[in-house]
1. For mean count of other Cβ atoms within 10 Å over residues 131-138, which of 1, 2 scores largest?
2. Out of 1, 2, which has the highest value for distance in nm of label points 7 Å out along Cα→Cβ at positions 147 and 531?
3. Work out which structure the value 27.5, 86 belongs to, where Rg and Dmax of the Cα atoms in Å was derived from one of 1, 2.
4. If helix-only ellipticity at 222 nm (-39500 (n - 2.57) for each DSSP H run of 4 or more, over all residues; to 500) is computed to be -1500, which of 1, 2 is the source?
Structure 1
Amino acid sequence: MGSLRAHSPATGSGRWHSLADHLRGTAVLARRFAAPFGGGEVAYWLGALHDVGKASCAWQDKLAVIGPTGGAVGIDHKSLGTRIAQERGLGPFAGAIFGHHGGLVDNPGLREALRKRLADWSGDVASAERELPVLLPDLPQDLGSLVPMDWRGDPLAGEMALRLCYSALVDADSLDTSAHFKGLTGPRVCADADFSHLYQRFEGRRRAEIAARGGSPIAALREQIYADCLAAAECEPGVFRLGAPTGAGKTLASGAFALRHAEKHGLRRVIVAVPFLTITEQNAAVYRRLLDEEGEEPVVLEHHSQANFDDPDAGRWARLAAENWDAPFVVTTFVRLFESLYARKPSAMRRVHRLANSVIVLDEVQALPHAMLAPILDGLRLLVRHFDATVLLSSATQPSFWALDEFKDLPCTDLIHDTPRLVSELRRVRYKWQLDPQPTLADIAEQAAAERSALVVVNTTADAKAVFERWNDTEQEGAAWHLSTRMCPEHRRQVLNEVRTRLDQDERVLLVATQLIEAGVDVSFPVVFRAMAPADSLLQAAGRANREGRMADGGLVVVFAPQDGGQPPSYKTLVGCAGRQFGPDKADPDDVAALGRYYRNVYDMLNLADSQHVGKRIQYARQRWEFETVADGPMDASTKKRNRKLAFRMIDDDAVNVVTPQGAVTLELRNELEELIVELRHAPVPDLAKLRRLQAYTTNLHPSVLRQPGVTALLRPILGTEVRRGALVEWIGEYDNSTGINLDPNLEQFVF
């Protein structure tokens, strides 16, 4: 018994990892992770059984041979634990053991897949089973009674429970294994946060910042909103809604609510998710300033595709914490949050168990993709009703989620009791409409140029470039600026910093941008021109006007329909719905009742309730516990491949990822980036740190450009040998210092 081993020796120590120790260590840690949502005992026995197949003679003999080399044993070790878990009452939860390395599989096919593996490895399974009474002498005959009743009665609740238990298992397995190879006495897991202390720190620093900043015309209303949020934090966990207008201080108010609510109700962590990287970075900086303490372990983890984990000081902590969100306060993206929740692979799902018993703040919630609302809302409903989470939906343009099946009859507490009155009191702009006759983009550029400073928001990068070039011919250097996704993220950051500085110094600024300027980007112009767009975009753009309410007559928002402007195909239905509710002689975009009608109209027009809609098809797959179908799409009978268009996806991942070293601010930095690209191109295995280094200089091209030989010739593969959808490539064409990637004019429509 004592000689059974789970892993080869740790480097330098020569100490083998005992199988008994690994099974118990994983089980104890999995129980700890799952206990807050009632799955502690289920997770414990999944952990205790997950590697029992390693007890076979063949597996042990092979490990003894390859152990010093670090190679793979290549003998089945998951089938025995899966079979025992099934036979003793865990049923489909046994799939967590079967998939603890390769990922969760569709439950309808699990029994056949297990039957085949048991037949193929029958001798090894029998050999391992002989060791079971000594290895796990306390293994109960009936494990089924450990499964909570509400997981049994609702297939969607059970499916979510399996996701969380699987997450607890694979995280515990990874931590226990890692501790062995690092020569540690046990896994390193952060102690529970002291949210009372964190809340007091947050509140004290916030008050000091406000005092140092000085007053503003809307400061008193922000304080009232903040106080209302703190009062609501005393309520029982559930779903909450913060519908304050833009500029109302939602970042601070929602953060305070989350900290106070976690303190009051003993919740484990705060997870703030936002739609765009710019907001993630901006919000994370605010929360770090208010919560982190120099010389102590960080409180705030910022986790997204461009987070810097290579910093010599905080990088190692952040890199490890990001693997499983082992931090008190996490700031991440919608993509990272929901694609982890509906993934099936261990690396993505290790963090999912952290959602239970936590406060989940969804900021700018109107940006959730309509196509995925059914599984997103249902997931939130289940986390609240069955797994002790609290969810806060924050937005100036609150969607009508309760008109959809997934949220019907779900109780909700509004943090602001009289939103229409608050909207009226916080109104800082007046609207003007130019829809008929329709102006040209040149007309709008000229109108904006007549202002001291103005922001123009358009719907395509081609339109943004057209407006900028109109200004660039007539304006003094430094006055005209351009912002779009043709520019790499670092270039966009530099422009935003310059624009903010000029605005703070009351210098002339003419900025044209696509919709990336909206939703949480903290700039304030006296006049904003917004091309006709979905209602939430109109209102978000208005939030960039007179943000502090200092203008006596209010800011001006001009909504126009350019006769020569374009729009993304996805806008057609949404703009049509907006036109039915808003405009001259109709409502303004900040009319709460009209916004409700708009969203209900959108949901109807997009057929979100139709059984054949992709969101509903994902829900059907979830009811059948088809994890591969949810994550990768259903199997196509004719091609025998999975249809990824019907999988859970927050964003279209078919874009071409384009690295633009030309966006570097210095020649030295550009040379460094180009050297990194050469190294990655020739490396047998990509260096992840080098890939992360390129992310700040990586933007996206729509896959339609691949049909254009003129563009394809300017794209050089970095990983692999093809320029294709989803590829990482280098742009070797022209990159303009003001507008970014420079395409032939007739190809502008293909950039987003």
Structure 2
Amino acid sequence: MIKLFTTLFIVTISAAAFAQNGNVKGTIRSGAEAVGFASIGLEGTTLGATADVDGKFELKQVPAGNYTIVVSAVGFRKFKQTIVIESGEETQLQVPLEKSDARLQEVVVTGTMRETYLSESPVPVEIYTPAYFRKNPTPALFEALEIVNGVQPQINCNVCGTGDIHINGMEGAYTMVLIDGMPIMSALSTVYGLSGIPNSLVERIEVVKGPASTLYGSEAVAGLINVITKSPAKAPTLTADVFYSSHKELNADVGVSKKFGAASTIVSTNYFRFGDRRDVNNDNFTDVPLQHRVSVFNKWSLARQSSKIADVALRYYYEDRFGGEMQWIPAFRARDSIYGESVYTRRYEVLGAYQLPVPEQVTFSYSYNDHLQNSAYGNTLYKGHQRVLFGQLVWNRQLNEKHNLLAGAAYRYTYYDDNTPATGTPDETEPANTYLPGAFMQSEYRFSPTITLLTGLRYDYNSEHGSILTPRLNLKWSPDDDNTLRLSLGNGYRVVNLFTEDHAALTGARTIVIRNELKPERSYNVNLNYNRYINLTGGYVELEGSAFYTYFTNKIVADFMSDNDLIIYDNLSGHAVSKGAALDVEAAFSFPLKLNAGITLMKVYQVNKTGDGREERVPQLHAPNFSATFAASYIFRNAGLTIDYTGSVKGPMHLPVQEHDFRPDKSPWFTLQNVQLSKALGNQLELYAGVKNIFNFMPKHPLMRPFDPFDKHITIDNPHNYTFDTEYNYAPLQGRRTYVGLRFTLPQTIKL
């Protein structure tokens, strides 16, 4: 009897409690389409649900009362609405979601050195994912950046294929390349190391245009490119991407991830081989250097109970490349009978981050790299060795809901040695040791929901150049979710990169001359950025425009013109300017079409003071006044096919010519365009094929006097005293080529 009474009591109480609750049912749509797997929650409570594939959801036993329901889904704007739950009643909802640019809710770290939403960052940051670069697959990051507006991969040597990355027309020495925020690409590695970053390890790439020396120090003058690597905990179990071209290029990327308890790891390997000696222009020199390259990247992450970061990564990179006369063999290396440029590169890297086990948010980041290079440029033997040790401690504190403070200290040690006059005499050299301690502070204050002010200051002490201060100021104004205006004022600096400055003298027949002791360069920049989002009934359009102006003092310039046999380096007695404007457009529609396009207009020049007090304007080499990029993708859903059309357009750019040169001192207009067709074979396999450089464009006159590369016969039938040189370049020397590839992805198995 007691048991029966107890049971009836429990049932009665439960029924009474249930009667005080209500249910919420609804369907989520965008236009006529259901939005599956959206997240639904009641603000201020722990009640929530996930919609099914048809966009339907249900919240059961919600206590009676007034609530704000929040619905969010990737690619859509967040939906909020006040609802009333009545006892024992069921509330029906129809939730309309508007499509949005998913990038606005992506997390970025590069602009402010702390995680923040892209839409909330006071610093304009551009994000590029591997999916964007897969529209035109390349074996390395260097070539992939060709379809990024305002970023120009520039080949500087037609024989060995060295290159750097220009941002807004400024030379590669002004661009800092980071991996996971660590400055591991500098000096010696900027010339060849950029080709060793495989696309397979990339999670995303963040690009900041404009000085970032306040946070990142030397070299971040034109801007920086931060390569964010994949997280071992989230990476697919297995990935493989292999393609082969009609020019006999073979590229293979393979990645494997695995969990071991609290630890997870990813191993990413890249292998590239190009061994076809091509000479389409019949100058007896290889059009494109032969390359044999391997890169192995291993990253470990530890899942800590406090959710604090503990990552470490290692990378090994080896490359053997050759360019030169078609009949060259290794027996002619560093000899003066058959000309060849043979480069052996070996590089080790270690980088990582660890958040200290303290209540405050304090992170220690570190990196170390060891770069060995053994090169022969004709009969000139170059051997270089560089080590860079970097450590940084960053404290990040949210003082209140409006004010964030970030402060840090950094130390960089650089060891550099080679067998050139850059570190002594050819017979007797002394290693160069540079010490660069620094400290920085950054304040980000949100005056209102629409206005954010970011200020920062950095102090560095360079062991060769002394004290250097670099301030910054960024102001963001967002009157609503669709419009954002950002104003950036910054100061940058750059100290001399020895090998970067004298590399051009090693290839060809010129001698380097450093006229005076080179001083650090300084830059002053202003950038105005406007972002406009336009929501369409069947998609969206996002516009981003920028106007930039950079003023340089103590600019290090290379004089190719005064003497055909010399490259003379000195600090500019006047000043230099880089100014221009850029516009980027992204559009996506409810039908399966997506468009990206960008245009950059700029003027880059230096102003020299002559002996009589006059000012002479000299244009910057390899800086086109007009450049554009575009990418269009269309999906044939029923057939599982995707077609991608990508390309770039370059206006005329000034080129390094010799006195009385018969070659034009400006390049012609040209375009490089590519098309690719991809076919999904199930959920894990994809077959793709395409054509690169559809119009088969190749530059003319790439080499001066290729028949006399050692200048042995310079006095014979040569009235203008032309000498052999390799710097006259404005586009890749590869013509049209086809390729075919295969991608395989095995996702992680998530255990619930």
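Since every read-out is calculated from the coordinates, none of them should be taken as a lab result. Fair warning: this is a prediction, and the values are worked out from it, not measured in the lab. Cβ atoms are built from the backbone, for glycine too; each structure is taken alone.
1. 2
2. 1
3. 1
4. Only one of 1, 2 returns -1500 for helix-only ellipticity at 222 nm (-39500 (n - 2.57) for each DSSP H run of 4 or more, over all residues; to 500), namely 2.
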